[in-house]
Structure P
Amino acid sequence: MSNLGMLAGRKLLAIFAHPDDESFICGGTLAKYASLGVEITLISATRGEMGRRMGNPPYLNRETMPEVREKELKEACEHLGIRHLTFLDIRDKTVEFTAFEALVARTGRFIEEIKPDIVLTFHERFGGHPDHCAIGRAATEAWRRFGTPRSSLYFISYGNELERPQRFGYEREHIVRIDVRDHLRAKLAAFRAHRCQTEIDEWVWGADEAALAKFGKHEYFMAGDVKKPLAVRDDLFQQD
């Protein structure tokens, strides 16, 4: 990574759809940047109240789930080093039906106020879930309207699917690969914080070393502006 020891004062804004998106998809990267002094803010569009997993054995219902998932997300944020958390309080599974301009304005206000160096969100077509794609589309437009000239937008991705980015219309020069090997314990702790969503996955709760071995060594991100060449491909913070 090009900027080791030089990231104090930098800011990263993650705009996601549900509690656990931050941990399951890019927890290693968030923990890594937090350890380097980056101030991280997380926006969760929903409280995940329509999630199908309710513990194992089930101990939640639709009424109790929002409060529990909020508590779990706050704990996950502590493990990852995320300093600020905000919910937009959109009902789970309805983000795609939220008025687009209103959602752009809401996310745009955070970009204006925080002035993040980095904005992370979902790709509007490759998010894998309607809520993911909807919040990604709005956050992308908000970044275009309200981001500073020095800010950068990246789309998060699942696992190692960007080892072959051509499948998504990207080239390797558009992809940043973050080495997260030193931050997998924080990621595992965040997984376990989302108890109601992970209790059914036996590997999460097994021996630490076996669980850690399930994680990939890298997390991958697509550049939001493919016209702007990436100076480095192992660091989201491209500028000195």
Structure Q
Amino acid sequence: MVSQEQNHFKFPKFQDLIIHEDDNLIVINKPPFIASLDARDGGEINILRLAKKYHADAQVCHRLDKDTSGVLLIAKNPETYRLMSIEFEKRRVEKIYHAIIGGTHVFEDLKVDLPILNQGNKNVTIDRYLGKPSETIFNSIRYFKQFTLVQCKPITGRMHQIRIHLATQHAAIVGDTLYKGKPVYLSQIKKRGYTLSKDQEEQTIMKRFALHSRSVKFQLNGQEYAFEAEYPKDFATLLKQLEKFDT
């Protein structure tokens, strides 16, 4: 079973996603529109299944939202999976994400410390009484007229953490309709010379929300690891258009 987004997106071979591989780990640059793990209803292609076809004992060490691209760690054996689980649990894995948000926002080590309650069925909310402690640090990287490129460093790892924490700052990720983030159209930023024929409907520059897992740093068996994932085509295209027309 293939979703509507997956129809628009041609998956590369699993081998082509690999950034690094050794005896214990596979590190990939996950494409958007593909889930990290098996969904309860099954059916859809996901990273775990593709990884197991490539290496039978593969286990995904953490998850990225289906629409989120970027660095994803996969253990090749149970012992590495166990050790990586401990590193994540003890919050010793440094994860950096990049997001494009609506509006101009000057974030300089802005710490958002708001508890998140998982209500089930992929719904989360900020709840100061029942929520679990959740902390993210934000830094603005690049300013455009109507948008900002932001570095996001989650200290905890709650579902939708970066997305909901940005939304609390009135800085939703573009295209993240769940948190009132608006999509970006070329006509918005290219004021001159943009025309569309009568029967043509304008498409958004990105067909998902603009969030990318940029880098990961951690220690395993006394060795330090650091990996960075290039922006996928859609994220890079949006940035390019903003640099061209919105600066």
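Throughout, read-outs are computed from the coordinates displayed, never taken from laboratory work. None of the values given here were measured: they were computed from a predicted structure. Cβ atoms are built from the backbone, for glycine too; each structure is taken alone.
Some observations on this one:
- Comparison of P, Q - label where distance in nm of label points 7 Å out along Cα→Cβ at positions 33 and 65 is highest: P
- Origin of the derived value 25, 17, 15 (semi-axes √(5λ) of the Cα gyration tensor in Å, for residues 57-160 alone; candidates P, Q): P
- When relative contact order in percent (Cα under 8 Å, 6 or more apart) is calculated for each of the structures P, Q, the largest result comes from P.
- Among P, Q, which structure scores highest (criterion: mean count of other Cβ atoms within 10 Å over residues 17-24): P
- helix-only ellipticity at 222 nm (-39500 (n - 2.57) for each DSSP H run of 4 or more, over all residues; to 500) from the coordinates reads -10500; which among P, Q: P
- Percent of Cα pairs over 25 Å apart derived as 46 - corresponding label from P, Q: Q
- When FRET efficiency 1/(1 + (r/R0)^6) of positions 49 and 81 (r between Cβ atoms, R0 = 25 Å, to 0.05) is calculated for each of P, Q, the greatest value falls to Q.
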